[in-house]
Every structure is written in C-alpha cells, then in structure tokens.
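Engineer: The data blocks that follow each hold one structure.
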Structure 1
Amino acid sequence: MILKNLTIINYKNISEATLDFSPKINCFIGRNGEGKTNILDSIYFLSFTKSASCSIDSQNILHGQEFLMLQGLYDINGIDEEISCGMRLHQKKHFKRNKKDYKRLSEHIGLLPLIMVSPNDNELILGGSEERRRFMDVVISQYNKDYMASLIRYNRALQQRNAMLKAEEEPNPEIMATFEEIMAETGTIVYEYRKAFIEEFTPVFQEFYTHISGGHETVGLTYTSHCQRGNLLDVIQRDKAKDRAVGYSLHGIHKDDLEMTLDAFPIKREGSQGQNKTYLISLKLAQFKFLNNTGSHTTPLLLLDDIFDKLDANRVEQIVSLVSGSSFGQIFITDTNRENLDKILERSNGEYKIFTVCNGNIDNI
C-alpha cells in the first residue's frame, strides 16, 4: 500500500498542507515541537479514525478554527482509494471512502493497515494493563473483523453491567445475567484470538530483538487472562458482592495483561532506557511483519517517530539495516538529526523525499 498524497487542513498546528510522497522513504526534519509528529498523527488518523495521542477529537482542531479536514489518496494493490475525514467543532466526524460515507467507522478499520513507533510507546512498558491490551487490539482488529465485533459487544455489555452495579437500586438479576452471558460469550472469543496471536507473535518479536541487540539479552511475552481461571461466566459471576461494593466489574477480559520480560525479569523494573527502546521498536517491527503476513494482503505503512533517541550507535545501525531492506514498504520517519536519516537514505537507492517542518509549515527539499 502506498499513500500517494495527503492534504491537511487545520489539524493540530498545521493550518494547511498538501504533500506528495515517495513510495519508499519520506523524512521529516525539524526541531521538537514544530509539527513533525502531527504529520504522522494525521496519517494514523486516516487509518484508525482517531489520533494516536489525543482521544478527544475536537482537540485535534487547530486553535481558533472551526473545523479540520484530512484527505489521503492511496494506492492499494494497484487501485486508487480516496479516504477523507471532516469534522466541525461540537459535531461528529465524518469519514468517507471514495466520497461515500461509512455507515459505521468500524467498517474502515483494516483497510489502511499501519504500524506507528513513537515515544508514547513507552507507556506499553511503564503504563497500566489497558495499554498492553490496546497493543494487542490494534493489530488483531486490523485483520480480524470477528475479533473487533466481539470486542465491541463485550465492551458494550461491560459498560451496561457496570452502570447497573453503580446504580442506587438493586440490579435486576435477569438483566444482569443477560449482560454477563454476553460478556462470557464474546470475552471467550476475544481471549482465544489474543492467545493465538501472542503464541504466533512472540518468536517474531524475539527475532527482531536479538537482531537489534546483537543477542545480548533475551526477551519474552506472557499473556495472562481471567479466562485461564476457568469458565468465564463463572469467573465473572464469582464475586458479585465485591463488584457491587466497588461499582464495577472486577473480572473479565478487560483485565487481561501482557507480561513483558527481559532476561526473565519484568522489563519495567530491569530495563535501561536503551533496552526499553529496543524492546518497543522490536514489538512494533514484529507487529508490522505479523500484519504484513496475516492482514489485508497489502503492505502496511510504517511510521517511525523519533526512534533513534537513547540508542547506541550499534543498535541504530541494526535498525537502519532492517527498515532499509525490501521487507518494508512505504516508510515515514521524523528526526531532529539529519545524520541518522542520511544513514537510511544511503541505502534507499534514491527513492526518498525530505521535508523540513517549522512551526506547522512543511517544505519539500
């Protein structure tokens, strides 16, 4: 898949830009805070119908403006696809494919597969379990519609059950049981897909980490779920009194986690900054390879935001050799250091474009 060109209007600090891209490597150079990441985020928005960094859509509109608009022209296996998003303040966003509105935004997920590596990924290691569940969801939902549908149904039933648990009046047991049965049915489906994904994904991730680190450390991933405690319906219903006391559901696949280890110890506790960065980049490159092999039969876009910070020269060189190879398709890279980018461009056979970014203004050089 290739993003041929992109139009941005009033997105974050970018008032207006129309960009034509190289089918291989596109570099954005500028100081921190100038808008490099916002360009990548606009591309992410067109794939996932939301920002990678801001969950409130209206906050993505340029200050002082009333609307935003994004439009991308993609080549997907030789077929042009125009994807656009428009949104006004205090109104819902509208996504269109070839000028036709989507009935549901979930229909769009998976059409434009994408992997983004950014400094925010550090929350995967240091943050709560919801970050690691989202990590799994982002990949699986891009190639498995059944997974997404089950996850949506589960979350809806969970919200309804939690609302009943918080209510002053005693919950109706029959209605509560209905929500619990939906949670158990759909939660078991989600669990099985997550389990299968991690089993297949882990050796790919370990291979990337070994390549980048030179084999100096060993890494692992262990998926944990309440489904492993027995029948999920029994597990959900086990502590209803506690659920009622705290006002939310204590058990279910919304509590799943992914244990991340370095030399058999939690990386959260043991990893250096360089090891953490290597771990995160390896996870994302493995996501890319997995999605490329199992996804929508088109090569995903790869977005690399400031990935070389805190890495030694040897690890930078290994990453450069990986992303410059034929295994990856179109790549978008941001950096403040032209030297790092030049190392990649030397291997690109001339298929690249360089853009400078200053205060939301973007120029091709």
Structure 2
Amino acid sequence: MLPFDFQLQTRIVFGPDTIEKLGELASEMGARRALVVSDPGVIAAGHTRHGLDALQRAGIEAHLFERVHENPTTDDVDAGVAFTKRHDPEVLVGLGGGSSLDCAKGINFLYSNGGQMQDYWGVGKALKPMLPMIAVPTTAGTGSETQSFALISDAKTHAKMACGDKKASCRIAILDPKLTVTQPPRVTALTGIDAIAHALETYVTKRRNPVSLLYSCEAWRLLAANFGRVLEDPTDIDARAAMQLGASYAGVAIENSMLGATHALANPLTATYGIVHGEAIGMMLPHVIRFNGEQYESWYEELLEASSNGNGMPKASSGPDGLADFVTELVAKAGLATRLPDCRVEEAKLPDLAAAAATQWTGTFNPREVDEPELLNLYERAF
C-alpha cells in the first residue's frame, strides 16, 4: 500500500441552521474580536447578517470586510490586511464562496507573517503562527474550507498563485446547506462542476493514497448523484446537503492528493479569456479523463465500481469513455459550454495556452506526463 501522512486539520460542523453556532464555536477558541470576510452577493442574500448576529449574540465584537471580488487578487488581500490591522481580530471568519474563503486565508498569511502574497506562492512558506479561522461556505464547489491553500491572482500579471501552508487550514468548517439555496443557477452549475472535477482528478493523481481515495470516492458518489437534482430543484435541501458535503470531502482529497491536468488547462483559459473557472473546467475535464484513461483505465473502472448505485451514473464496464460522456452530459445539462469555440477561444492561440498550461503546478501531479505537446493536443480535442 502507498504511504501517507494524514491528519484532518478541520473540524466539520454539518447540518441545516448550523450557522447559528458560529458565535458559540468562536467563543470556544477564546475569541472576543472577529473579522468576517464576505462578498456583496452573500451580504445581499442575508447570510452575512446571520453570521454577524450569531457572533454578537455570543458577545464577540465583529467587523466586516466586504471588498472581495470573484477570483480574489493581491489588491483584495492588501485592502483586507489594511482593514484587519485597524481592528486586531482574534479569529477570522470566511463567509461566502471560495473567493471569500481564499481572500480570508490570504489576509491571514500577510497579517500574521508580513510581506506580500507572492512570498507565499508555493507550500510551507509561512514561518509564524496564523490566526484561527472559521469557514462558512455558501457554495458547494471549491472545498477551500477543508484545504490549506489560498488561490490568489496577481493583480498585475493575472497569474493564479496557489499559496499553501498547514497553518492556513481552517480550524472549523460550518456546512449549512440552507446557505447554498440562494445561489443563482449559474453559480450552482459552475461550482458543482468544479467539485466534481476535484473528486475525479484527486482519484487518479500521482499522490493518490488510501486516505485520499476514500474521500475522493465518497465525494464523487455524493456529487454525481445529486448535481442533477439541485439543477432540477434548487430548493432540495437533501441534495444541497449532499453537494456541500461532497465538495468538502473533495477538498480533503485535494489536501492529500492534489489535482491534475484539468486544472492546469483551465487556469490559462481564465487568465487569457476571462472564462469562469468552472466553465473552463467543464470543457477540459472529459478530454483529460479520456487521455488519462488510455493508461489508467482500471483506476476509473475502480471508482465507478465503488460508486455505482443504479442512479444513472456510469457503470465500471463503461470505462473512461463512458465517464467522460457522463461528465459532458452534466456540463450540458448545467447550461455550460462544452467546446472552446463556444467561449470564443481562437485556434491560433492554442499553442500559447499550452505553453502557459505547462507552467501550472497541478499538471505535475497528473498520472500521465503532460508537457506542451500533450497539453496542446488536449486543447485541440476540446476545440
């Protein structure tokens, strides 16, 4: 069996209305002042107010930083650090989608350790302890609440920096599926496809191990069986709960297995064309499954065998091709693009995109080696 070093860093508090426990959980840490990082959409939905009220009921002074944008940049983090220094919090709360959670982690890096975000690009570069953090995700997608990475874009170069450190792991994740009901349908679609990609990619990486496989498999089972349900009935709390839990399990899998070529291919599409991450993922994932399946067919069959329960998911006998077709059907059902020309990607730009994809860290964990020629071929398959 493959060796591993596993410790779950994050306490998971799961269930409807668990946001009401936010103040109680922060108090258990001994915190009397909290900084809440949220975004305008979540604030408008009323979720941020619920969190602030829960903190205040527990006697915790709460301050709100709301200048978070989709795909947070170094500018967002710098503004957050300046705000944080004025209030000297004892706990950080990320309340929102992956952008709010990542921005809160970025703030934590700089507030606790100084410097600039670029200093922490990579793994394990924070030398000082960091503030305890509570994550309250309002989407079911990134799994940021159960992993130690913050994805922050350089405001000047647009490079997406993965900044990881075990000290940046959230101390607690509050998973309240009711908070995900207010997501616009497109956000549900984009985040759901991203979570599904996390489950599938982590299952086949070079760093896969007995622990990551457990979380990847259960994440896939929950996500694949319930994504269609939330698209058809956004008020289905049971399906929402399964999606949220599946996304968090996939986050644990990322922490222990990393990602692969799909994410390496998606990031240049976002940086060059502004294609939303989940849509870029959805276009590339089926082609990566087929590419990897040429050498690792048995791994995909193993996953399908473990998760097949007669609910429409592909069976092991369908192999990687059947799985890729299933993912394409989910992407189309979600109303997302399935081909690069649908997003006005130019064929002449594919070599440049492949060169950029070859610099992405996640590609190094793909089970099959992916250099520029292979990445270009994958873009061409999606064209």
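Engineer: Quick check for you: by relative contact order in percent (Cα under 8 Å, 6 or more apart), which of 1, 2 is greatest?
Structural biologist: Working: 1: 26; 2: 15.
By relative contact order in percent (Cα under 8 Å, 6 or more apart), the leading structure of 1, 2 is 1.
Engineer: Same structure, new question: Taking helix-only ellipticity at 222 nm (-39500 (n - 2.57) for each DSSP H run of 4 or more, over all residues; to 500) from the coordinates of each of 1, 2, which one would give -16500? The partial results should precede the final answer.
Structural biologist: Values: 1: -13500; 2: -16500.
Clearly, the read-out refers to 2.
Engineer: Of structures 1, 2, which gives 17.1 when mean projected area of the Cα convex hull in nm² is computed from the coordinates?
Structural biologist: Derived from 2, not from the others.
Readers should treat all values here as calculations from the given coordinates under stated rules, not as data from a laboratory. Not measured: the values here are computed from a predicted model.
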